[in-house]
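Any read-out appearing in this document is the output of simple, stated calculations on the displayed coordinates, not a laboratory observation. Since we're looking at a predicted model, the values are computed, not measured. Cβ atoms are built from the backbone, for glycine too; each structure is taken alone.
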Structure 1
Amino acid sequence: MKNKLMILGLVSLAVCLTAPLASARATKTVNPVVFAHGMMGFDQLVGLDYFGNDLGTFVGDPCDQFLETTCNRKIDRKQQAYASEVNPFQSSEYRGLQLADDIESYMATVGATAVNIVGHSQGGMDGRKAAKILYDRKGKQVVKALISLSSPHRGSPVSKNVLDKGEDGYNAFVAWMADNFINSLFYVEKGDFFASMKTLMYNDWDPADGEATGCKAFNNNYPVDNTYVKYYGSLITAQQGATNPILMAMSLFAPREIDGDGWCALLDPMGDQVDCDNDGAAGSGDGEFEDTDDDGLVGVNSQQMGYRLAYKSSFWKGSYFTEDTTTGYVSDLNNPTEIQATSYSSVLPYDHLDVCGLGIIPYIVADDFDEMQFYADLIDFIADKE
């Protein structure tokens, strides 16, 4: 009997020692983590955070106050995190400058000398310009890790589809609402809806207007360069049939399904990939619109920057991030390989807004995505890379 009890005790001890660490707090980063929102984003609106869980609680808020409940218990109590705010409807040239200013102000407030950036959607593009501006101002590398999430680094067919309809009629109404009404809810400054659309397609919308717009030009100006950022990583999202009502509403003036897993070998005289099917994103689709190659706004062919990150889980480690070794490193944003533009490896099965806590019905009907754990795991990964 004693032997059985001893064996049972040893087994129990082994289980305790080898149990998954999912409940452990994420490792604290040396440098603060700055969260950069996408188009039509905000830092906080009527108590709800853009980077929040299904109840709008900021994923970067540590439980550092007595009896605090609306916080992320999965991150370190001393973790520094900040939700930035820029103009919801503007070009990334404009927003990237605002992001750099906002980060510099935050760094002065907390006494930081460097930061990490997590950028969702257009925020992932803004982060590249901000990193270069901060380097130019400080004369040294300021951004240690830049992680983009669902970012259209090589354009989105949605933006081109909107622009193709022209700047009058229904688009004129949408632009007026965006620039004057929606923007006023989120930000004090008037927006520029069409400038934001021109930023998010691959080619220059109007080469004759003297203003270089589009992802292609932006990528050449703000490349993946370890002078400005120590570590580049990206998370890719896609699923069939986006259910978020915000994305469903966009189908009124933009395509609901896009052909987002294409690549073509043609290069322009500058060595940049061509938008072979002229849909607004680099490359060319495979002809299948109704497959899991986009997240409702951005195709998998546009989203990889630097390393592609995989989100995994195991009994021993719990959930965690690692680099996907099958797709390599995208150093030239305008010239990914065919594998990098078409691979479904490590693609997260979520729509464009799931990762912002908006759920099936924003802040009312939750989805099965655990934002608190997800971003805690991402912070833990950044701590190892910064």
Structure 2
Amino acid sequence: MKKRIAAMLLAAMALSIGAAAQAADVKGALAAAQSMSMEELYAKAKEEVKAGAVLNFYSTTSFAEKAAANFMKDYPELAGKVVYAEIDDGETYTILSHTIGSGVSGSADMALVQNGADLKTNLLDEGLSFSYFPDALKAAVPAEYQNPGVVTFINSLFIYNNKTGSIGLKNVWQLVEPEWKGKIFFKDPTNETVNINFLIMLTSPAWVERMTKAYKDFYGKDWASKDFENASYEWISRFLGNVNYTYTSASKIAKGISSGAGGNLGLFVFSKLRKVDKADRGNMTVVQFENEVNGFSGFMYSVYATVCKDTDCPYTCALFTNYLLSKEGFAGPKSWNSSQGYYSPNTTIEKPEGIEDKAYAYWAPRLVIEDLNYIYDNYAKVYEFIAVRVGK
């Protein structure tokens, strides 16, 4: 028995050493890939797939599947070697943390994930995945979106049913008044990480300042309260008290509001308007396209690319990441840029004409933008405040 246990320990140690060596090889390959041209990366990727590698990538956004199809058309010798699997946001880090390094067939080589604070906590800090960003795009992408690398932004906006006319929303403090009780549709933030991250960001110093100013502009007096730490906490509490949690997804919110009562308002993913029946699409108005909203008109979050430590195709992962950040990859047929609500961190890429949308530069000052470091440091404190107020 002692000999058997010793043998098992030796085997485990060998696996651990092998895994560490592979992780070091992957990290080294990604470091080398940073300075390579697309042609050089393609050559390396062809070597990897010739040796039997297949790039399995998981994504929380389905548009990535179309980007992968475009990628294989543009790099034909990789055809059939990039395999997409959609992963639910709520399961992302549980699945990845249990399968990276496990040797499970079809486990991810790279992933496109949201919620940067969880990415840092569950994968990057644990050495299970690595950040990668190409040198060639560092001048075109703001530094704060390079590590971990962002491949797209997604926004959620205030959108309402206009069948009874304009709701006249010009200040976010309007939404905490009693007349809005049950008329605001928002997915339960305790079940949707990007929604809770948006609320947490409102408690950051810059947003507290903006919310305090918006309060004074609306009520005509300085904010003061014995019940709340600052204006943002009060707004969060009163807003959540008015929210209707009937719908459990952004698509259902979009469809439900568009076919429902006039004057109902949602805060949901802008791109989900594509899910609305054509007959109802005219019922929907994006508030920001009608009025400048004092405070904010929605929020924006990031989708990050991360490369798993045990991939056998790090150069293919790098090539694919570069492609997603390029004009060709981001704006290819039926890809992110062909839809409302997706924006590249690459500042040279604009939204095409003919789409009811604006560029990232338009939305950035009007939306609450996720900062993974602030959320990482303040999550526990603010989460508890939010959780006890949902559905109350």
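Which one of 1, 2 has FRET efficiency 1/(1 + (r/R0)^6) of positions 163 and 307 (r between Cβ atoms, R0 = 30 Å, to 0.05), as calculated from the coordinates, equal to 0.05?
Derived from the structure labelled 2.
Which of the displayed structures (1, 2) returns the greatest value of relative contact order in percent (Cα under 8 Å, 6 or more apart) on calculation?
2
Determine which structure produced the value 48, 21, 15 for Cα extents along the principal axes in Å, for residues 131-178 alone, calculated from the coordinates; the candidates are 1, 2.
Only one of 1, 2 returns 48, 21, 15 for Cα extents along the principal axes in Å, for residues 131-178 alone, namely 1.
Could you figure out which one of 1, 2 the value -8500 for helix-only ellipticity at 222 nm (-39500 (n - 2.57) for each DSSP H run of 4 or more, over all residues; to 500) was computed from?
Value -8500 for helix-only ellipticity at 222 nm (-39500 (n - 2.57) for each DSSP H run of 4 or more, over all residues; to 500) corresponds to 1 out of 1, 2.
One of 1, 2 was used to calculate log10 I(q)/I(0) by the Debye sum over Cα atoms at q = 0.08, 0.09, 0.13 Å⁻¹, giving -0.40, -0.50, -1.04; which?
1
With distance in nm of label points 7 Å out along Cα→Cβ at positions 83 and 347 coming out at 4.0, pick the structure among 1, 2 it was computed from.
Comparing all candidates, it corresponds to 2.
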